[in-house]
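Each structure below is given as structure tokens.
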Structure P
Amino acid sequence: MPDASPTHIPTLYLVEPSNSLRGRQLSMLARIAGIRVIAAGASASSELACLSHYQPDIVVIGLGTASTRALHDVRAIRSALPGCILLVLVDTLAQPLRRACLNAGGDYCFDRTLELDAIRTTLGRLALGA
């Protein structure tokens, strides 16, 4: 959970398998006031050591599919960073997938194309400690 003190700027780590999406998401995240993006990587399994080292306040993970492996990645991040806020971004969001992501340990789950405003709003609120 981000520290709500006035001097603390929440840190964010992005995990996104797609290079092109990662670049666009980093650009979007850089424009959100009050959040500092500290690193980005392609896969949860290869990023766990870095995630554990940096201990970000917020982790944003992009999932291309609702595969068992993708949900395993959400569980792995939750296990490694139980106190972080975990936002899951998926390509197409249906209620069963949203429930599966939340049950796997995500705090929020968004459709990465249809819910951009909700993603920005949520991250803005988190930056303010709300």
Structure Q
Amino acid sequence: MIWIKPPYEEDKVAIISVMEPVKKQARYIRQAGPDHFAIVDFVIEPCQGLIGFKNEALIQDDLKGNTEWERLFPILICCIYDALKEYIQYQYHERNLALGNFMFKLISLEIRPGSTRLTDFKIATLIGLKGVFEK
């Protein structure tokens, strides 16, 4: 579990959060074609007074033994964590919205060896967060 420090003083802003768990499957398909995509499954849960990130995703069975993806998998998790932090920062600094009091649980990822890029997962995560918090 990793905790994220919000970009605002908690006692001085109205915090926007979720009231009940929200499951989301976020997809990003690059224009290069239907085989070039990223799928991120996550859950946003209420978490009073905190912003948390928890990884429950494991490397896919078909990628076990693939040394390139076994090496890249932890970096991929960091890309998704960075996307979450950037989204929180952007909402506060650009839109004046303080997001907080939630836990982001990364459940699973779908990786296509040879066609998936790390940034695809970052973009998919940002799309998914927008879908959760802009409703």
Structure R
Amino acid sequence: MKVTAHAVRSGEWWSVDVPEVEGLFAQVKRLDQIPSRVADAAERLTDVAAEQVEVTLDYDLGDPDVVRAITEAKQRSAQAQRAVEAASRLTRSLVHDLRKRGLSVRDVATILELSHQRVAQLDKDNATT
């Protein structure tokens, strides 16, 4: 069962309601407590086991500008992660290529501005894959 937990800050608590399950309301101190609390409550109110309840969190911070900034930060973080992964693949490929051309581990390290230990590790990884 898929449900959405709508959380709104109320003082020091989060008030949570789940429209898909009639009567499901909860209060928690922290957002990370919501999935398990909602799943347990859904189990009591329906015939679905808590392990079968998939909870999507929707929270209201009361400020659309903050929500937009959070969304942008998450998008930029995901883009940065993809860029890091692409750079890592390229570096591994370059280590392999430069070593095949006969360059020493230390020369490759100097060219790529890496430690010779890291180049040796990447070179070993290439040899085993």
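Bear in mind that the values in this text are calculations on the coordinates, not laboratory data. The structure presented is a predicted model; accordingly, all values stated were derived computationally and were not measured. Cβ atoms are built from the backbone, for glycine too; each structure is taken alone.
Compare mean projected area of the Cα convex hull in nm² across structures P, Q, R and report the one with the greatest value.
Answer by largest value of mean projected area of the Cα convex hull in nm²: R.
Looking at structures P, Q, R, which one was relative contact order in percent (Cα under 8 Å, 6 or more apart) calculated from, given that it came out as 27?
It was calculated from structure P.
If distance in nm of label points 7 Å out along Cα→Cβ at positions 10 and 98 is calculated from each of P, Q, R, which structure is the one that comes out at 1.9?
Working through the options, I get structure P.
Please state which of the structures P, Q, R yields -11500 when helix-only ellipticity at 222 nm (-39500 (n - 2.57) for each DSSP H run of 4 or more, over all residues; to 500) is computed from it.
The correct label is Q.
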